[in-house]
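Below you'll find a set of structures to go through.
What follows is calculated from the coordinates using simple rules that are stated; it is not laboratory data. Fair warning: this is a prediction, and the values are worked out from it, not measured in the lab. Cβ atoms are built from the backbone, for glycine too; each structure is taken alone.
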Structure I
Amino acid sequence: MPAPATLVILPALNEARNLPGTLARLRQCLPAADILVINDGSLDATAAVARAAGALVLDMPYNVGIGAAVQTGFKFAAAYDYDIVVRNDGDGQHAAEDIQALLAALAAGDIDVAIGSRFIGGGDYGTSPARRAGILIISRLLSAITRQPITDPTSGFAAFNRRAIRLFARLYPHDYPEPEAILLLHRSGLKLREVPVTFRAREYGRSSITALRSVYYMLKVILAILINLLRRAPVIEATV
C-alpha cells in the first residue's frame, strides 16, 4: 500500500526567525510530507525563508487572520487530493516528534481528527492563569456539548483525514477557530480524540494573547459556540 499523501500546513505571521528550526524538525520527522506555509501578510522575510527551506508557500494579500489562513491550507489540500493534513504552527511550539502519535491515532480508523492536547497529564507549559481559566471554561462547555472530555480546545496541533479536510475546506471558523472547529466536527458527525503532546517554548517573539485579550477571547468564543448551536448542522459531502 502506498503511504498516504500528507500535507503539513503552517500558518505564519512574521515568523522568519522561528521557521528555519520548525521546518528542519518537520523534515526530519516527516520526510515524505509536503509542507505548506501560509504567509499571512507578514512584514518580515517569512515567505523567503520558507521558500529557501523548500516549503510550498501561499502568500495572503494581507493579514487575513488565523482562521482564513488555515482554511486556505485545507482548500489547497482538498484541491490537490491529500489524504491527511497535519496542522502545525510556524512559531515552533508544536513538537514535530509528536506528529507520529497524532498519525497513529488517526490510522486506527475510528476517528476523523486527532488533536494534540498539552494538558493531558497535567502540563500547562507556562500558560498564564487568565488564559488557563478561559481554556478551562471553554473545555467544560465543549465537553458537555460533545459528551466527551475536551481538555485543550485551543490547540492548533492536529491531524485530519479526508472527511475532515473536505469539511474544513468548505466551512471553517475565521476568528478564534479551534473551539468552534471542535463544535463543527461534533455537529457534522465526525469523531475526534485528544492525544497527549508536548509543546516547545517559543524561541523568538511572544504570544499576542494578553490577560485582557484572554477574557475577551473567552467571552467571544462562548458566544460563538452558543450561536452555532442554533444553526443547522452542516452536511458532509461524500468522499472517495
Structure II
Amino acid sequence: MSTIIDTFIATQCHAQITVLYQDDDLIVINKPSGLLSLSGKNPQNLDSVHHRLVQRFPGCTLVHRLDFGTSGLMVVARNKGINAALCHQFSQRSVTKVYTALLCGDLDKNEGIIDAPIAKDPALFPLMSICALTGKVARSHYQVIERLSYTSDSGMAVPVTRVKLTPETGRTHQLRIHCQWLGHPILGCDLYGGCLLPGTQGTPRLMLHASELHFMHPIKQEKMSWVQESPF
C-alpha cells in the first residue's frame, strides 16, 4: 500500500485567534482564515489553532476542525472528559453548525438540499469525491441570502450568491464539494473549482465562514449558542 505524502506548506498566518468564551471546561473561539486547525507533520506546518491554544490552555484538545481557509466558530475542550462528551454530541448530530459562503454564479433556486455521498480516494488526495457506491452519506442544506457581484483584483465583476449552508453530516470538505456538485463552487476554493472562473483567480481567501454554533454545555447542561458575523 502506497503512502500518501502531503506536500502542502501553509503560508504564515499573522491573524490572531479571538477567544469569545472560556470556562474551566471549554473554549469558544473565532478562527482566522489561513490557519491550520492542527499542526501538520511537516515542521513548517507547526503553527495551528491547537499549537497556539495549548500554550495558553494546557491540555486543551480539538473537538472538530475547520479547513485551513475557513474562518469562524470552533469549540475546544479543556480536558479529555469534555472532549469525549462534545465528540458524542457531534457524532449524534445534536450540534448545529451554520456557515456563510459566497458561491460562484447565480443559483437557480432560493433554497434546497444537497444529498450526495462523499468518498475518500487515496489516488485523488487531498480531494474527496462524490460516489454513490463507496461514499458515506452526506447531506447539506442551502438558503440564498442575497445575490450580488464580486469585484476581483483585476477589476472584473463576477456574479456571486451569498448563502447560508447547514450541514447535517460532517464529512471532510463536505460543503466545498457539495457546492461544486451543485454547479456553484465556493469562491476562492482552490480544490473544487472556486478559482477557475474568469475574474475569480485573485480571490484572497476561501469565502467560507462558520457563522453559527449551537451545542449543549456538557457540565452546565445549558444550551450554548454563538453567532459570529462573516468578514466578507
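Ranked by Cα Rg over 2.2 N^0.38 Å, structures I, II are led by II, which has the greatest value. When distance in nm of label points 7 Å out along Cα→Cβ at positions 52 and 180 is computed across structures I, II, the figure 2.7 traces back to II. Quick one: distance in nm of label points 7 Å out along Cα→Cβ at positions 20 and 148 came out at 4.1 when computed from one of I, II, so which one is it? It was calculated from structure I. With helix-only ellipticity at 222 nm (-39500 (n - 2.57) for each DSSP H run of 4 or more, over all residues; to 500) coming out at -12500, pick the structure among I, II it was computed from. Among I, II, the structure yielding -12500 for helix-only ellipticity at 222 nm (-39500 (n - 2.57) for each DSSP H run of 4 or more, over all residues; to 500) is I.
Given that relative contact order in percent (Cα under 8 Å, 6 or more apart), derived from a single structure, equals 18, which label among I, II identifies that structure? That value comes from structure II. Looking across I, II, the calculation of distance in nm of label points 7 Å out along Cα→Cβ at positions 76 and 164 that yields 1.9 traces back to I.
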